[in-house]
Each structure stands twice: as structure tokens, then as C-alpha cells.
Structure P
Amino acid sequence: MEYNDAILHRLQQLELSILDDFMTVCRENGFSWWALCGSGIGALRHQGFIPWDDDIDVGLLRADYGRLNQIFKDRFPDKYVVVNADEFPSFPLSTTRITLKDSLFVEESLRRVKDCPLGIFLDVYAFDNVPQDPALAKKQIRTAWIWSKLMILAAVPFPVLPFSGVRRKLIHAVTAVVWVVLRLFRVSPGRLFRRLKKAATRYNDRPAAAYAFPADTDPYSNYFTPEDLFPLRTLPFEGREVNFPRNLEKHLKYLYGDYMQLPPVENRKNHFPSKLKFPGESKVYSGDLTD
């Protein structure tokens, strides 16, 4: 899906304004944080957004993550709402979205989600300690990953999958059955999130062999050894100096392969919303945003 250039530019500028507030809070409170995923490709390849991208992804350690969320609630009560499964049990994702009030950004995959303010956002990932023991580490990551998938299925019968064809149809048949069962027993994403968080944070009182956010498509897509993560490096991003993992290239190669090559047009993905509204305006964009 594509945006009108003017609409995408406005959206990106608002996301940068959220990032600026985030960076200020982190600097004032001594939080270590870093951008990742597609934002890393954007920094290395474009010194800013990937031209068609419509979000920014940042991460920080769990201890700072909790404090950050509280600071945003206390400091910006009229500007932002902190959206996660702790605050809104119907929210089916494992990140926190620092969301602009009086805005809408409703992805097609989340259109069934009710009682949750889905707006223009900065996506924040919480990273937890992975223990030294390989068996314990594998169990921790796989368990948290499974709970995260069930969270999504508690709200979304047909989740976004990174493939198509017969395989996609078969998996969607299974996910629809799981969705029906979870709804039948009134299992909310928030309830499953508590299980996920218990698994993910189990070893935060121990020295870390790595730091991970396992609740993604691939449970190891956001997995960093201390040496790969620290010391953080800065790269230019839309006129700002933004933190990134020390070995950002390793992270991006695992996720995307040859990330410096532009993908074919049909593979240029974003979060294209079914509904979009900018703060302070009444107009709601719906469906085609190319005009």
C-alpha cells in the first residue's frame, strides 16, 4: 500500500516529534535507549526514514521502560496516551505505543481491537536479560514468544503473516480456530500479557548473557549480546543524532539479509492504516491514501 507523499511526510514529522520528546526524557533521566529494525536501515541507507516507512522503533532495558512509561503519563497527560496491554487489556501487542492524543492510526490487522486508543505512535520495545544457561535461555525466549502469539490471536483471527499461498490459508484456518476458543473463554490479550511478562522478566535479577525482546515474528530477531549492543553508537536520522546498537549491521543482516539494497516495489512494507486522523483535525482518512 502507498501513501500520498504529503500525508506520509506529515505522519513522519509527527512521529519525529514524539521521538524528540522520548529522547529528551531519556537524556534527562539517564536511560540507555536505541533505535532498531527498519529505523536502522533508514539510518544507514537514507540517513533518516526509509522513504515509504511510517513508524519508528526504539528499545530500552525493562527497568528503564517501566519508568519511562510512568514519566510520559505524568509529564504529558494532555499530549500522549501510553498504550500497552497493562493499560489497555484489549491491546494485543507486546510493545508500548507512545500515542498522540486526538489522532487515529488503525492498521487493518487491528481494526477489530476495541476499547483501545490506536493513534499515531512511537513503538517502544522492552528488553530483558537472557540467562547464561543455553537451555534456560531457549525456554525463556520460546515461552515468551508463544504467549505473544496467543496475545495477538486473542484479538485478531487472521494475523499478518510473512508469506502467502496455501501455507498462509492453512495457518489462518488454525489461527481462526484459536481465536474462537480464546473468545469463548473470554481470554483477553492483557491476561496473556501477564504470562508473557512473567516469562520474559524471569532472569532480570541475574547477569545477562544477552538482552532480548522475543515477542516478534522471529523470537530471535531482537536479540543482542552485551558486546553487540554496547557501547551504543549514534547515526544521523532526519537531522538528529540517534542511538543504535554497536553492531547494528549484524542485527539488520539477520532480519533482512542484504539490507542496503532497495527491495522491489511489491515488497516495500509499512503499517498502512485503514483509518488515519491527524491531531486537531476532524477529517478521517480511510482506505486509499494516494490522492
Structure Q
Amino acid sequence: MRPSVPLKRAATGFLSSPAPLYFDRLTPADARGDPIVLVHGGAHTGACYLTTPDGRPGWAYDFTAQGFDVLVVDWPGRGRSGHVPPDRISGALIVAALRQLLHQLDRPVTLLVHSMSGAFGFKLLEQAGDRVTRLVAVAPAPPGNLQTSPAIIEESDDALEVQQLAMRWRIPKGADFIVDEHTLNVKLIGDGWRFPRASIDDYRASLVPIPSRLLSERQNVRRSQLRLAEDTRFSGTPILVMSGTHDIDHPREVDMALVDWLAERGASVEFAWLADRGIEGNGHMMMLEDNSSELAHVIGAWVRGEGG
């Protein structure tokens, strides 16, 4: 379904260095405020912000309808970005490419990150805080400073099996991780009631492999997750952490610990535990769920300083 959002311009762009990075840019006719840069999580591309599995306009169009200039990226080596050998795709490389995009824009932005990209967002605040006015972290991966290392269940020449929180992961060595039915149904969709389940086949078709190095980092195998310098301060930077009620990897106490950690380091942080706002049933992929537009308006109101 093509959304009826009055656009001044719809454009695409590429960066070549330090790694190939593709982005869509949607500029509404009445653009105002800082641009919003949307960064997807693992097993996805920027397409998750453009449309939902059941064909509704995605968050990119919700935000342009609110008057925001929106950029939607594909990680290096994923989606429409150019090829990068999987063993070179690390969190540090993705952060470097995103940092270059922020410098090319040459104006402050609101950065929105989801899931695995959460750690990238916190690292960008450390490295390019002058370019990030505020950060929206949706069901975010924490930095390695805060995340415990997983229990190693079994290791062979071919794979490493680990337990992290409620999920067990079999991480291939020398090959990408392909989302299996357990990960799809338990981790990504979950047991909430907001995901458009009649469109699961279309959603499954949108998923892409996760480089094993990135998945190892996300699970903090051998303390490999991106870490921030211990003396990092966020100097009052506004940060919104948003979590749903039915996300197996993001129970309230886990994301509240992240909120407290950010506040201790000087961030002006707000925790949007959706149940506190009377919104229940959301899982991990809330930008695809049946109340996605409502959640985009919660985020937009926060960005505009209008409260929750």
C-alpha cells in the first residue's frame, strides 16, 4: 500500500567508505526539526521501517507524516548496501559507516536504533555525540559494559552454543546465522497479540542472515560486545528506551538496569515501558505490529518534547 504522505523529495544515497552503506531519504513538504535516522536490527534491513508484513506504511512514513525528514539505512553488507565479507562485518565497522553518514549530513539528528543496533547507538553517542541530538533505543542491545557474558553450553569446530537470558543460540563458525523457526516465533514474534500473524510467511521472506561475528558480539561471547570507555559521560543527552510487554529478551528489569546505567552516566533518560502507558501485547518487532502508528506517535511526541 502506497502511503499518501506529501513528500517534497524521496531520494536514495550511498556511502562507499569506510564500508558501503545505502540509505533511503524521505523529506516531507513541511519538514521541521532534526532529521531522524532509522537503524534496523539483526536479521532485518531498512525495509522493516518502510512497510509492515501486512502491507501498512512503516515507521518511516509515520514519521514523515509528523513532519520529520527521515533516513533509513541498510547496514554495510546487508540489504541494498554493497558487499562486505561476512567476517569483516563487525559492530565497529557499522558504527564507523553510520558515523560517516552523520558527518556527511552535517547537522544534528535524532538517531533511532532497534535491537542489535542498540549497542551501535550508544557507541555513536560516545564517538559522535555532537551529531546526535537525541537517541531513541527500541528494545536495545546494551553495550558490553553492562551485558553479562553468556553461558557456553557446547563448542565444536563448526558452532558455538550459548545461553543468554531466556534464549539459547547456536552460532555457526565461518557461516551466517539463518533465522530458524524457534528464533522467528519465540524471539522476533513472541507470545504477544500485536504481530500480524496472518502475514508471517511474508515476514519470514523479509529476513536476512546475520553474520556470525555480529551475533557473537550481540551475545557478548568472550566479552566481544561493543564497549564504551568507563569514563564516558552523556552530558544530559536525551535518551528514550522503549520496551514492550511480550519481548522475551527485554523483560522490564533488564531494560530498567540499562536505563539506570545511562542515567548514572549523565543521560537525560526516559523509560517507556509500554504497559505504564496502557499499551500491552507488543513484542520485539513493534514497528511491524498492529499498533505501530500509535507507537510512532509516542516516539514523535517525545522527540518534540511533548511528553509521553
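For distance in nm of label points 7 Å out along Cα→Cβ at positions 77 and 197, which structure out of P, Q has the highest calculated value?
Largest one: structure Q.
Can you rank P, Q by distance in nm of label points 7 Å out along Cα→Cβ at positions 109 and 181 and just name the one with the largest value? Can you show the working numbers first?
Working: P: 2.2; Q: 3.9.
Going through P, Q one by one, distance in nm of label points 7 Å out along Cα→Cβ at positions 109 and 181 is largest in Q.
When relative contact order in percent (Cα under 8 Å, 6 or more apart) is calculated, the result is 25; to which of the structures P, Q does this value belong?
Details: P: 25; Q: 18.
This figure was derived from P.
Quick check: -7000 is what I get for helix-only ellipticity at 222 nm (-39500 (n - 2.57) for each DSSP H run of 4 or more, over all residues; to 500), calculated from one of P, Q. Which structure matches? Don't jump to the answer; show the numbers that get you there.
Numbers: P: -12000; Q: -7000.
Corresponding structure: Q.
Work out Kirkwood radius over Cα pairs in Å, for residues 149-220 alone for each of structures P, Q, then name the structure with the largest result.
Working: P: 13.9; Q: 13.3.
With respect to Kirkwood radius over Cα pairs in Å, for residues 149-220 alone, the highest-scoring structure among P, Q is P.
Supply the structure label, taken from P, Q, corresponding to distance in nm of label points 7 Å out along Cα→Cβ at positions 45 and 237 with the calculated value 2.9. Could you put the intermediate results ahead of the total?
Values: P: 1.6; Q: 2.9.
Computed on structure Q.
Please state which of the structures P, Q yields 1.4 when distance in nm of label points 7 Å out along Cα→Cβ at positions 69 and 93 is computed from it. Can you show the working numbers first?
Numbers: P: 1.4; Q: 3.0.
Among P, Q, the structure yielding 1.4 for distance in nm of label points 7 Å out along Cα→Cβ at positions 69 and 93 is P.
Quick check on the output: 2.3 is distance in nm of label points 7 Å out along Cα→Cβ at positions 29 and 133, derived from one of P, Q. Which one produced it?
Working: P: 3.3; Q: 2.3.
Clearly, the read-out refers to Q.
Which one of P, Q has mean count of other Cβ atoms within 10 Å over residues 21-28, as calculated from the coordinates, equal to 15.1? Intermediate results must be reported in sequence, preceding the final value.
Values: P: 15.1; Q: 21.4.
The value was obtained from structure P.
For which of the structures P, Q does the calculation of distance in nm of label points 7 Å out along Cα→Cβ at positions 125 and 229 return 1.6? Walk me through the numbers on the way to the answer.
On the way: P: 1.1; Q: 1.6.
Going label by label, the one that fits is Q.
Taking distance in nm of label points 7 Å out along Cα→Cβ at positions 101 and 269 as the criterion, which structure among P, Q has the greatest value? Mind showing how you got there, number by number?
Values: P: 3.4; Q: 2.4.
When distance in nm of label points 7 Å out along Cα→Cβ at positions 101 and 269 is computed for each of P, Q, structure P gives the biggest number.
Taken together, the values in this text are just the output of simple stated rules run on the coordinates, not laboratory data. Please read all numbers here as calculations on a predicted model, not as lab measurements. Cβ atoms are built from the backbone, for glycine too; each structure is taken alone.
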